[in-house]
Structure 1
């Protein structure tokens with residue numbers, strides 16, 4: 001099975017690298033200390049502190065492996081190659097809801113960086129998929145869970161990084 005491509009912004013790459021470094025140093029040290037302390041509580045077979053610390057170690061190592069894999073498979077977006085003519089990963093897109101008239105600005109990012117509360121939408125989300133490859137003044141139709149699809153007009157495309 002081929003690894004799934006991970007698309008990252010330069011800021012997203014730095015964030016993941018920083019998280020990995022913290023987990024590999026500080027967090028590993030903290031968890032190892034917890035395991036050492038828990039061993040001192042006595043019989044390991046009946047030691048819930050030890051079990052908890054070992055479970056935490058397992059989750060920590062899984063996250064480290066996940067981050068290493070993401071970083072190994074990452075494609076970092078080059079800001080200079082982002083078009084202002086066509087929506088792509090790295091684009092900042094202003095959208096006007098045709099029904100409400102409300103305008104919102106989103107940045108299209110890879111799924112590893114998606115954070116709707118920060119207006120960063122995944123290129124794999126319904127809105128992201130509808131926008132990729134589209135031009136300014138295009139109206140896209142986005143399915144919604146209940147009701148008719150939302151019609152969104154692309155009013156502006158800019159570099160979002």
Structure 2
């Protein structure tokens with residue numbers, strides 16, 4: 001109840017990175033993926049739309065905008081965050097946007113190196129992987145997305 005009350009910014013029509021903030025964080029895409037709230041909840045749909053509008057870059061998803069709220073304290077710019085991009089594909093699929101979900105999933109698969117490995121982030125302009133490598137978090141998100149897109153995930157049954 002506290003998260004719904006304090007974490008949702010009614011003026012912004014989205015859940016935010018921290019209580020009382022205006023900043024978005026694409027980790028909020030996990031709200032329906034961990035069954036905190038269903039993807040059918042208007043607040044969740046609004047948050048997904050806000051992330052699409054404000055955190056999409058070159059067809060992938062930034063975790064957050066460091067210039068708005070740098071919670072990690074690291075200087076410099078960020079690449080797109082691979083797990084968050086998979087989570088958006090998951091959310092799109094759960095929303096019935098299956099074609100878009102599949103297309104994003106396929107673009108993400110194309111980022112793998114010759115061994116099939118993914119890093120934490122990707123720079124679409126330089127076309128190179130960034131950050132921790134290999135990143136288990138990215139691979140877990142890939143596996144989960146594959147299951148959701150194949151309609152094998154338990155989340156799909158809980159929405160019925």
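Laboratory data are not the source of any read-out in this text; all were calculated from the coordinates shown. Nothing here was measured: the structure is a model prediction, and the numbers come from that model. Cβ atoms are built from the backbone, for glycine too; each structure is taken alone.
Values as computed for the structure displayed
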read-out	value
Computed 16.2 for mean count of other Cβ atoms within 10 Å over residues 4-11 - originating structure among 1, 2	1
Computed 0.15 for FRET efficiency 1/(1 + (r/R0)^6) of positions 20 and 108 (r between Cβ atoms, R0 = 25 Å, to 0.05) - originating structure among 1, 2	2
Distance in nm of label points 7 Å out along Cα→Cβ at positions 100 and 124 from the coordinates reads 1.4; which among 1, 2	2
At a computed 18.9 (mean count of other Cβ atoms within 10 Å over residues 116-123), which of 1, 2	2
Which of 1, 2 yields 24 [relative contact order in percent (Cα under 8 Å, 6 or more apart), calculated]	1
Which of 1, 2 yields 0.96 [Rg/Rh (Cα atoms, Kirkwood Rh), calculated]	2
